[in-house]
Structure P
Amino acid sequence: MTWSELEQQRRVAKEPTTKSEIGILIALAQRNLKDAALPELSSDGRFSMAYNAARTLATIAIRASGYRVKQTGGAHYNTFLALPVAMGASFDTPAAYFNSCRQTRNELNYGAASVVSDSDATELLEKATEFLENLEEWIRTNHPSLI
């Protein structure tokens with residue numbers, strides 16, 4: 001997949017970002033990761049917060065690349081579809097994992113309770129936290145003006 005293909009499918013549109021926008025999104029993701037670590041939340045709640053952090057982090061990579069995700073075909077789906085385009089093929093596996101979490105998150109939000117185990121929530125929190133570290137390094141290397 002390429003940016004041109006994503007644009008042709010109307011999944012993304014070119015739109016520059018700002019240092020301020022990236023800072024706000026990073027703060028939002030960090031808050032969600034902090035909330036996802038609260039032991040008093042249910043597994044479902046922790047999972048949802050960690051998912052929101054991962055989606056926000058993927059959005060940061062896309063915004064830093066000069067694009068914005070569109071609703072066509074599903075904004076959350078498009079976010080994880082565009083992630084490896086933004087950050088490179090080495091992010092194919094994390095994008096696929098986060099996309100599978102998107103499907104679980106849909107179950108949580110639209111149809112069921114007690115969908116995820118504590119270990120599922122913990123795993124997503126760990127992967128999202130690792131993603132934050134990788135993303136920050138990627139931004140420092142590829143888009144230093146946004147930090």
Structure Q
Amino acid sequence: MHYDQYEITKGETAMTYEFVSQGPKGSIKKVVIYSPRALDNVFNLGFGDKNEETGQLDDCVATNNGDSVKVLATVASTVYLFTNLFPNALIAATGSTPSRTRLYRAVISNNLETIKQDFEVFGLLGDEWETFCTDKDYQAFLIRRKN
């Protein structure tokens with residue numbers, strides 16, 4: 001994706017990345033966390049606001065800071081950083097709400113040709129993973145870096 005991005009700081013491990021959203025609501029710390037799943041080499045991509053009291057990720061808050069394109073481009077850039085370190089990783093993602101999942105599908109659809117240069121993209125439809133198509137309403141997404 002060729003959009004403006006925020007500067008990213010690695011967290012305490014290679015599984016965590018942080019950046020600061022700037023907008024009308026002020027400076028809001030964001031965090032991206034890659035969590036291992038039960039299957040080998042599968043990681044969940046989670047992101048949201050960083051709770052300053054707990055240090056934890058809050059993926060349910062709606063920040064509305066007027067910079068969603070820049071935030072999503074920054075999150076997408078962490079996928080490159082993560083897969084540079086873990087080239088065989090499969091990254092799973094879904095929204096914390098149905099509307100967020102639809103937003104992610106729209107972002108993937110609008111940037112699919114660029115994404116496909118470096119990644120294979122799959123969508124979950126029912127119980128089946130299939131190659132991502134722009135006209136389907138997927139429940140989750142899976143990406144894998146091309147070798």
Structure R
Amino acid sequence: MKITIGSDHAATALKDEVKKVLAEFDAEIKDVGTFGTESVDYPDIAEKVCADVVSGESERGIVICGTGIGISIAANKINGIRCALCGDVYSAKMCRAHNNANVLAMGGRVIGSGLAGEIVRAWLTTEFAGERHERRINKITALEQKNS
């Protein structure tokens with residue numbers, strides 16, 4: 001599985017920890033930055049990660065900022081992205097099973113590396129349940145197309 005990951009300056013430490021978890025899955029990781037603590041704008045990072053997901057270059061993406069809120073909002077402005085901000089394992093499982101989330105968002109100042117690892121593991125190993133949920137995903141896509 002190929003995963004593109006990116007963070008703003010507030011979450012580079014958590015991004016580095018998440019990359020260690022991704023390595024457990026033999027995932028091919030593309031890190032689009034940022035790589036230090038100098039201030040950057042999280043919408044730019046979200047755009048880079050999501051471009052890879054939408055194009056099919058990566059199967060999924062992970063975005064991280066201070067709270068995860070801003071970067072998840074930015075990611076969800078991109079057609080074809082279903083980004084879920086998760087701060088617990090149950091939400092990580094449900095966003096995959098019910099929403100087929102293709103991008104995971106987390107907050108580097110909100111959760112620690114242990115919990116982030118559990119969230120990523122749950123998100124990577126949970127499959128989309130399909131069936132009635134597919135109908136709902138199709139409706140989300142229709143809304144996206146109608147309002148773009």
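What follows draws every value from the coordinates through simple rules; no lab data is involved. From a predicted model like this one, the values you see are computed outputs, not experimental measurements.
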For structures P, Q, R, calculate relative contact order in percent (Cα under 8 Å, 6 or more apart) and state which one comes out highest. P
If helix-only ellipticity at 222 nm (-39500 (n - 2.57) for each DSSP H run of 4 or more, over all residues; to 500) is computed and equals -23500, the structure in P, Q, R: P
